[in-house]
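Only the coordinates and a few stated rules stand behind these numbers; no lab work does. Since the structure is predicted, the reported quantities are computational estimates derived from the model, not experimental observations. Cβ atoms are built from the backbone, for glycine too; each structure is taken alone.
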Structure I
Amino acid sequence: MKRYVEWQNALKTPQEIAQARFVEIPALHQSCLYRREVVETLGGYRSDEQLPLWPVDMDFWFRWCAGGYAMGKVPQALYHWRQHTTSDSRHRETGRCSLASLQGIKAHYLCAEAGPCHQRRVQVWSVGATMHAYVKLLQASGKVKEVRGVEWNSKLGQGSPPLPSFGAFHEEGERWVRLFAYGAPAARRRVKHVFKDWDAEHDWFIA
């Protein structure tokens with residue numbers, strides 16, 4: 001949790017926050033000041049009954065970004081967050097904060113009309129169950145042209161792990177959207193170091 005708070009506090013500009021939204025919730029909704037008309041336009045926070053089994057606050061932020069609205073942060077600490085041991089955020093085996101629920105909502109908004117994967121060809125870079133889960137979710141959406149899983153272990157070590165023979169462009173000349181599903185900060189740093197052709201429009205971190 002300490003690592004998550006540090007990561008979230010480090011995201012300050014609208015671009016940084018929006019780009020990180022498929023990793024985790026990039027801003028605490030309790031600490032925000034909103035324009036009322038925007039919240040009303042987006043339909044506010046949807047109730048448990050209105051939502052699939054995924055987090056209410058994450059759903060709101062995805063709709064916020066999909067609507068084209070920006071969010072930024074002030075540099076001072078103005079809000080202190082206390083969690084208790086029974087918080088849903090600390091019990092992710094089942095329910096709205098389970099791994100399956102978090103992957104489900106991210107896949108939904110990745111493929112939605114305003115999402116980066118909508119009607120695009122997509123590569124999912126990761127390993128094992130994580131890679132296969134996202135490939136399956138994206139394929140099931142019916143909103144992407146093509147999905148390919150790319151097994152790649154990004155662990156730090158001597159030199160760079162060998163890259164599979166996948167280029168940034170599809171055979172038809174279209175640039176792939178590349179999703180790098182790595183939860184550890186060290187793995188994400190390694191990806192940015194290895195992939196010199198990183199393009200913020202087409203390359204995204206997810207977790």
Structure II
Amino acid sequence: MHIANKTALLELAKDVNLPTYALEQLGEFVGLLELWNERTNLVSRQDIERIVARHVQESLWFCRPEVLGNARRVLDLGTGAGFPGMVMKIAVPSLQMTLLDSRRMKTVFLQAVVAKLGLQEVSVICDRAEMLAKTSPSLHYDLITCRAVAKLDRLWPWAAPLLRPGGTLAALKGGDLDAERAQFTRRFPDQKPEILSMPILACDPAADRKMVVITNHA
């Protein structure tokens with residue numbers, strides 16, 4: 001494992017209440033990601049030293065009580081290299097996790113991680129969210145998660161058909177959300193996004209991260 005990620009993982013162990021086996025699994029996951037990233041683009045080259053300090057830390061925010069709630073069935077939409085879904089599954093093993101991405105190489109990597117770590121109740125699907133709702137209309141989740149996938153007014157039509165009534169979409173966003181939230185509200189006036197401020201990342205103190213939570217009132 002890269003020294004920066006190893007150091008960040010040791011710091012993380014001091015800050016979060018995770019059992020030893022979960023921290024060990026996070027280490028294995030990060031090591032596999034570094035190895036695979038040498039031959040295929042799973043995360044950007046500039047982020048390779050910030051896998052733990054940025055990507056793992058942000059993923060753990062989805063496990064906060066005000067975001068995760070009592071959710072059990074979770075869909076990580078546009079999971080990429082497994083953020084936040086793989087980290088959430090390691091941190092909260094009781095979750096029934098579905099990792100969805102349209103890029104085959106990323107889902108092949110995730111399947112390898114699931115096998116290596118021996119994770120149970122994890123599904124890896126190579127598809128687009130709008131197609132999944134059509135091909136599997138009986139699938140309904142308590143929580144759908146995503147990081148920087150699309151603007152809210154595009155994201156909600158993908159997520160809503162896959163949410164149970166009362167289920168929630170949690171989208172991690174950066175920057176000024178005012179214009180994006182206004183555009184969403186004009187298109188979906190009955191939906192009221194809740195905006196939650198997230199902690200400052202030591203590796204990126206200028207970033208302004210917020211969690212947008214939208215409940216399915218259908």
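So the values come out like this:
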{"quantity": "Read-out mean count of other Cβ atoms within 10 Å over residues 104-111, computed value 18.0, structure in I, II", "calculated": "II"}
{"quantity": "Source structure (of I, II) for semi-axes √(5λ) of the Cα gyration tensor in Å, for residues 56-95 alone, computed value 15, 11, 9", "calculated": "II"}
